[in-house]
Structure 1
């Protein structure tokens with residue numbers, strides 16, 4: 001039985017079982033080069049047609065489809081009635097795709113299309129524009145960072161999708177479909193199945209009086225002046241980083257990406273800079289909150305826990321400590337063993353969607369990349385983080 005990552009729960013992945021053996025699986029990266037198929041399925045006596053690219057075909061005939069709206073859908077073999085190639089699949093413009101997403105959302109949403117994003121929002125346009133500018137800066141900085149490290153990101157074939165609600169109540173009502181009872185504890189998340197970042201306006205800018213035509217820069221100053229600014233920026237950058245990593249080839253959607261790595265990369269990028277009128281401008285800045293938590297709670301054996309398994313990220317009483325360890329390990333490796341870290345990323349990026357990954361495989365991948373086990377790195381990591389706090393690294 002395979003296990004697949006289903007959602008990113010505001011900085012944590014949730015896993016769901018899938019009972020299909022794999023045969024020659026494909027990859028989500030480059031899926032647009034494969035033919036589009038029209039699948040007729042029957043479920044509970046009702047027939048419907050689904051169009052999409054087959055990402056994985058299982059030995060038992062089950063399919064993982066990527067649909068035109070970027071949603072992934074699992075189709076059980078018993079439900080499939082027919083499969084037909086689509087000779088001339090419709091190609092949607094970014095605006096057409098955005099309008100499709102608007103049709104799935106509650107009334108009152110508007111659309112903002114930028115170079116790399118479709119943003120659906122029902123908060124103020126100024127807030128949506130400020131978020132879009134943040135995402136675009138992050139998008140370019142993210143690609144450039146990895147290019148400098150020796151990894152060429154794959155440009156996503158379609159826009160990256162973001163949904164921003166005006167208030168927490170409407171957001172939670174919507175997010176409950178993905179997050180269940182956790183919706184009231186998560187202020188933003190990236191969903192691996194829908195490929196969307198969903199969040200809400202923490203500043204309440206939709207309710208603020210603002211002169212018509214006010215410049216986005218001025219709105220940005222008001223946004224960053226709010227008490228929620230630091231957490232808002234960290235959340236937006238964190239979830240947008242997940243989205244770019246899973247759409248640019250750094251990770252593959254539904255592949256067994258270790259949580260310490262995906263969360264480590266996201267926390268490495270997330271640190272806000274409220275001294276800048278843009279809220280964020282740097283990559284790899286010291287995340288003081290994560291650093292202090294790591295130093296306060298690191299114990300022998302805890303590094304190995306997050307490398308070998310993902311459970312610490314799922315336990316409410318351990319999750320924050322797990323994120324701190326993921327940030328610390330990622331920061332340490334990028335600063336002291338960058339070439340090895342890039343090699344490790346390449347190894348993980350080649351893992352196929354829906355593939356199994358055992359503790360033994362995870363440990364072997366880690367030791368092959370870094371020439372040491374997680375326990376071997378505990379002492380040097382702790383020394384490095386202690387020096388980092390005192391500014392003597």
Structure 2
């Protein structure tokens with residue numbers, strides 16, 4: 001649980017950590033390599049990455065951590081049975097293509113992660129079946145076997161899934177022949193995985209919503225630096241806008257967040273780049289209510305909509321937040337109401353009448369991004385706010401308490 005005291009403004013600089021949603025598939029991709037791989041700028045403090053690395057150790061990989069660098073190498077025998085600990089994270093689905101490729105067998109617990117409703121993983125399973133594996137979905141686990149090397153196939157996804165695209169890349173990188181993925185999600189974290197594997201000897205090309213993988217016989221080792229977390233950058237930019245304040249995002253550019261920046265500018269914030277940094281100022285601004293809908297990259301990601309809903313609560317007028325992917329993200333609505341927010345949820349949208357006084361209260365972090373949104377409202381609200389289940393938020397934000405303190409926020413872990 002954390003305690004926050006509301007404040008009038010924030011100010012300071014943010015140094016971004018490595019992207020969680022890039023680091024998780026990268027450490028799995030590194031396990032495909034026959035030689036050691038060192039990944040730099042890894043957000044090793046995040047709980048999801050700790051779980052991922054712990055499971056990889058349990059099944060036979062060597063994982064060495066030195067600061068924010070992680071070295072991955074193969075140890076002795078690689079086990080095909082994944083321990084139950086993996087069920088804590090959504091990215092446990094990537095153990096399926098990894099172990100089928102390396103051992104020809106896998107038994108994997110059901111995936112975990114944020115409870116966002118109907119997060120199907122049928123694309124993951126169908127991809128492996130199309131590449132030649134036998135997959136059985138049981139009550140508590142997913143089992144599979146491939147009696148020979150996986151073979152390339154043409155894939156057409158019914159939805160542009162990030163982890164599904166990454167799973168297909170991992171499965172096809174060492175498969176025999178060519179695999180094409182149509183309607184893939186080619187967001188920055190997926191491209192980072194492609195760039196990493198190509199640096200290790202893979203043969204992968206891509207364009208918007210399309211990936212082509214020509215399987216190779218082996219991947220070598222090397223070093224690679226994980227991209228910075230654009231979700232973290234946008235989160236702190238939203239906070240500064242919400243607080244009508246100024247912030248500097250160090251050593252960053254907006255090339256991967258152009259739609260997010262366009263929305264913040266339309267709302268009334270000033271955003272510009274200078275000297276390799278990103279500056280945002282909403283000081284003295286009269287912000288406008290807005291309507292937005294999430295969409296696959298390059299659109300605004302579903303992860304950001306709870307934070308934008310928090311921003312809308314501070315802006316006079318009606319704003320509408322629509323999520324085209326995860327309707328269960330709106331579990332935060334009842335928690336927002338505890339602050340006194342005027343917000344209702346109808347199916348896949350939330351309608352907010354903002355500008356009303358908000359007061360500190362006790363709330364529950366329903367998921368990772370909701371926890372960040374509640375944190376931001378706690379900073380804006382008058383009085384004290386306590387947020388329980390804060391483990392969820394710390395799954396995705398490295399040193400969030402320390403970084404907020406650096407911006408002048410009174411926040412403590414209790």
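Each value in this text was obtained by applying a stated rule to the coordinates, not by laboratory testing. Since this is a predicted model, take the numbers as computed values, not measurements. Cβ atoms are built from the backbone, for glycine too; each structure is taken alone.
Observations on the structure shown:
- Highest-scoring label, criterion being relative contact order in percent (Cα under 8 Å, 6 or more apart), among 1, 2: 2
- Given 10, 30, 29, 23, 7, 0 for P(r) over Cα pairs in 10 Å bins from 0, in percent, for residues 41-168 alone, calculated: source structure among 1, 2: 1
- Structure from which -9000 was derived, helix-only ellipticity at 222 nm (-39500 (n - 2.57) for each DSSP H run of 4 or more, over all residues; to 500), options 1, 2: 2
- At a computed 0.05 (FRET efficiency 1/(1 + (r/R0)^6) of positions 177 and 337 (r between Cβ atoms, R0 = 35 Å, to 0.05)), which of 1, 2: 2
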